[in-house]
Structure formats: C-alpha cells, structure tokens
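Just so it is clear, none of the values below were taken in a lab; they were calculated from the coordinates. Model, not experiment: these values are computed from the prediction. Cβ atoms are built from the backbone, for glycine too; each structure is taken alone.
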Structure P
C-alpha cells in the first residue's frame with residue numbers, strides 16, 4: 001500500500017496524523033498494528049510455531065494454547081486500536097469538511113446578498129433613467 005504524500009492529504013486528516021505521530025504510544029501501536037496485519041507476521045508465526053511444535057517441545061499443546069490465547073487477546077486489542085484510529089481519522093475529516101462547508105455557505109450567502117443589492121441599485125438607476 002503506497003502512502004499518500006502529505007501535500008495531497010485532506011487537511012483534517014493531516015492534522016490528525018500530525019497529532020498522532022507526536023505521541024510515542026500511538027506510534028508504537030501503529031507500528032505493531034502495521035506489522036500484525038502483514039504477511040511477514042504470518043510467516044514468522046508459521047515458522048515459530050512449527051519449530052516449537054516439531055523441535056523444541058515434546059508436548060507443546062498446553063503451553064502453545066496459552067501463548068496463542070494471550071496473543072489473540074493482544075491482537076484483538078490492536079484491531080480495536082486500528083478501528084478507533086480509523087474512526088478518529090474519519091471524524092477529523094468530517095469536522096474539517098463541516099467547517100469548510102459552513103464557511104463556503106457563509107461566503108455564498110454574502111455574495112448572494114451583494115448581488116441582490118447590486119441588482120436592486122441597478123433597477124433603481126434604470127427606472128430613474130427611464131423617468132428622465
């Protein structure tokens with residue numbers, strides 16, 4: 001997956017990402033989540049579990065069950081962290097878009113009022129010219 005250059009990112013998302021990268025815990029969670037969602041993660045686990053079951057222990061199942069269960073607990077936590085991050089990114093984008101749309105609506109309303117005032121003035125001048 002290619003990263004979008006910062007200059008092409010949505011401003012609300014860029015602000016959120018800048019805040020997120022300022023926190024060590026968030027950077028660590030993002031790094032773990034990125035690795036846990038990759039194929040190298042799968043390959044490392046396949047190799048580690050195969051070596052563990054075939055070479056290191058004669059009866060690996062009780063300990064292996066414990067390790068896999070603990071890992072599943074932590075990985076599910078990182079899945080939730082990723083989901084929370086995605087929700088925060090979408091909220092940051094929505095908040096930015098709302099502010100921008102409100103500003104645009106205000107500008108459009110002001111322009112419409114100015115156009116209406118100009119047209120009223122032109123109509124007054126036109127009717128004054130016709131009376132002369």
Structure Q
C-alpha cells in the first residue's frame with residue numbers, strides 16, 4: 001500500500017458518492033467489506049448493505065459539498081486519512097473525520113471506519129471544567 005493508491009482510492013470514493021446509483025461501489029469495496037460510521041456504531045457488512053446505507057445517507061448525486069483530505073499514515077494494508085466535508089452553499093453542515101481504511105490484496109477496501117466530528121460537539125470533560 002502506498003500514498004498514490006490511497007489518494008486514488010479517496011478520489012474514487014468522492015467520485016462514486018457524486019455518481020447516481022451504487023453499482024461502482026464494487027470498484028472500491030470488497031463484497032464482504034465492513035463499513036463503520038462511528039467508533040461505537042454497528043458496522044454495515046457486505047456490499048448490498050453498504051449500497052443501501054449510501055443511498056439512505058446521501059441526498060443524491062447532485063448534493064452540494066466540498067471534500068478535502070490529507071493522508072496521515074500508512075502501515076502495511078492500513079491507511080488513515082483526515083477528511084473535511086462541508087455540505088451546502090452556503091455551508092450548513094460540516095464534518096472533520098478520521099477515516100481508517102484496511103485494504104485487500106486487490107486494492108479495494110475491506111474495512112472502513114469513520115471517526116466523525118462536527119462543530120459544537122463537546123468532549124465529556126471540556127478543558128477547564130472540574
């Protein structure tokens with residue numbers, strides 16, 4: 001696994017999110033992939049379930065958003081990326097995510113885990129509070 005592959009995969013993820021339907025998911029996820037939308041969420045398992053989740057989560061291929069990212073680390077078959085997604089024009093929702101991706105030998109993702117954060121989200125014990 002290298003940065004070029006991970007950058008290409010991230011670009012394909014965004015392109016497929018913007019594409020009508022979900023047929024292209026097979027090009028970036030394995031048939032038995034696990035997709036976890038938060039660290040404590042139950043994973044969505046298998047390509048058909050991931051496709052249903054995508055269609056439910058997005059507003060459609062014309063959804064207005066900007067996505068930027070930075071690959072933070074790569075170790076063996078695992079990559080971590082910091083992503084920022086801003087929805088709307090003007091922006092009405094934004095997220096900063098850490099994405100943990102584990103890749104199969106064929107280069108498709110077999111495990112995808114998001115750690116989403118958004119404005120106003122507070123830690124359990126904010127700094128300065130006792």
query = From which structure (P, Q) was helix-only ellipticity at 222 nm (-39500 (n - 2.57) for each DSSP H run of 4 or more, over all residues; to 500) calculated, if the value obtained is -29000?
reply = P
key: Test item: FRET efficiency 1/(1 + (r/R0)^6) of positions 8 and 56 (r between Cβ atoms, R0 = 30 Å, to 0.05) calculated as 0.05, pick one of P, Q   = P
query = For which of the structures P, Q does the calculation of distance in nm of label points 7 Å out along Cα→Cβ at positions 80 and 112 return 2.0?
reply = Q
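In terms of Cα Rg over 2.2 N^0.38 Å, for residues 64-119 alone, which of structures P, Q is highest?
P
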note = Computing Rg/Rh (Cα atoms, Kirkwood Rh) for each of P, Q, the value 0.98 comes from structure Q
ask   = Comparing relative contact order in percent (Cα under 8 Å, 6 or more apart) across P, Q, which is largest?
value = P
